[in-house]
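There are structures below to look over.
What follows is calculated from the coordinates using simple rules that are stated; it is not laboratory data. Just so you know, these numbers come straight off a predicted model, no measurement behind them. Cβ atoms are built from the backbone, for glycine too; each structure is taken alone.
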Structure P
Amino acid sequence: MRIMEVLHSFKNKRILIIGDLILDRYLYGKVTRISPEAPVPVVEVVDESFFLGGATNVAHNITSLGGQASIAGVVGKDRAGGVLTELLHQKNINTDGIIEDKRPTTVKTRVIAQKQQIVRFDREDRRKLEGKNLFHLLTYVKKVILDHDAIIISDYKKGVISSALVKGIIKYAKPRETFVAVDPKVGHFHFYRNVSLVTPNLLEASQGSGVEIKDEKSLLKAGKVLMNRLSCKSILITRGEEGMSLFERSPHLREIIPTHIPTVARKVFDVTGAGDTVIASFTLAYAAGATLVEAATIANHAAGIVVGEIGTAVTTQEDLVSSLRKPVISNK
């Protein structure tokens, strides 16, 4: 089977991930009383865990699937930055592209009690990355781009991804025709002109295109608007329980061809990190020789696996093979 040959080639592919580096912190506890100071629950914390988030979760997905990953971005000179870097090393992710800055490492802390999230609080500095840090990041990209088979830009709108950075990446990628994929954020769509792939969800696609997506007709219109506005090679709109829709240009670039891919998810517990899994698996598959449609099919199966898990999850090549061999069950 051709897709199995693609999966086998994952181990030889190196993907460079550039974006917002986030440490996901979980505090687990129990609630037995309400605070006398305010009408809020008192959580007695009994455990603490740390996970890779943001762009680092994309990199983790790459290595979990058997590929090789390098990460580039910014962390603070703080404990969280050290924890994040150590987690990356444990997952065999190259950290040569990480820059230390005065800003704090972005940390998302979730408090979990009785198997439910009570509250989330974020520590971050979303100032635009510029000056010497932007220069160092672009210098690193220029230095290593020939050593990588594709690039993923993971935009969490925390200050790292800017128009200047994306233009620099495109400048270095163009001569070699390196595949550049973007996981977008609303408000930044104008940054992404001339990339290879953009992977918005329905809300992002609606707001990025200015077309309210409410049926297949408006979905097709939104996809074509984004393709033309961004001058990109492809758009993959993730549609939750409706699956995904891929838009690509015909061989002669005269028309835009849509392909709808139904979901294979059999259960949905948590969509946290699903977008990271989609762009990681799609990019790795395309770099390994898959067509755009084949890469989207693989990404669809990968997403179907992780949404069946609780919390930020990744999938493995073995899980993918198992999913790909199962018959598709219609949700209709």
Structure Q
Amino acid sequence: MSHTNIQKIAIVRLSALGDIINSAVVLQFIKQQYPDAKIDWITEEVFSSILENHPLINKIYTINLKKIKKSKKISELLSMISKLKNLDNYDLIIDMQGLIKSAIVSKIIGKNTHGFDKDSSREGISSLFYNTTSKIAYDENVIKRNCFVVADALGFEITDKMLLDKKPVFKTDKKLNDEKLKIAIVIGASWKSKKYPKEKIAMLCDVLKKECVLIWGNKDEKNDALWIAKNSFYAKLAPKFSLGELVSFISSVDLVIGNDTGPTHIAWAQNIPSITLFGPTTSRMIYETPINKYIKSPSKVDINNINKNDFSISEIKVEDVVNMAKGLLNNGL
């Protein structure tokens, strides 16, 4: 198929929050090459709100695989398949996820599918569902992988310079009008071993001696945030944010410090200085820039066999985080 004929594109990236955030950067690059193309996005319902009202997305289509898996109702599965089959007749469907579930969703939508080849994804069998594939090492930086599979499918290149010069990925309603230097700390993560200890976060806030707003997402994280706020004069709880409110808030702070999780990745997406703390995962999950840095614990990580019992993030020194923060804020602390 000639790339010049591409007018309608579907992107399949079902989950999770951080991966969707890191994937959405491709929208601006697609539009630079195909300004008249309509881009639709298929995602899990729970994550769709972060993409709502995105000026470069034509339509968002949601599915709820978790609900179908839980209910085990054939009728719900058939309803989802029918919904996907009735979507627009796309010129190209790009699976940015590379899992069997995302590959099947892509194939149901239409025949012109593109994704990672069998050696480039965690679930190599997914490649059987694509018409064309891209080859890129699985251990390559995830943002570069996201960009490569899309650019390769559409016949252009996304360079490091383009990524460094990117516009903020998400539009925000407003900026907070606050002169005080503000630091957001993302205390949660999907696994306990990805969380920097609350005791060290309290110490971090005390040493920084600047207002530290604690971002939390569920009851357990709120309890941890309450403990930190009780044990540090400089820490305070953020309100319960919707995803849209979270993007707006993070877009308004001077620095984000957090675990390897979606809200921390928003900082990179929005061109806000950040420090990501890694324990059982690796820095391939972020795109390092002069303002987006990371600190990795001493442990060795096998990305093909992640050890969720690796709690080495607790070995990261508060002093190292503080020194990096001071550097990012031009010693303004």
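When FRET efficiency 1/(1 + (r/R0)^6) of positions 85 and 277 (r between Cβ atoms, R0 = 35 Å, to 0.05) is worked out for each of P, Q, structure P gives the greatest result.
A value of 2, 12, 22, 26, 21, 11, 4, 2, 0 was derived for P(r) over Cα pairs in 5 Å bins from 0, in percent, for residues 21-116 alone; which structure in P, Q was it taken from? The read-out was computed on structure Q.
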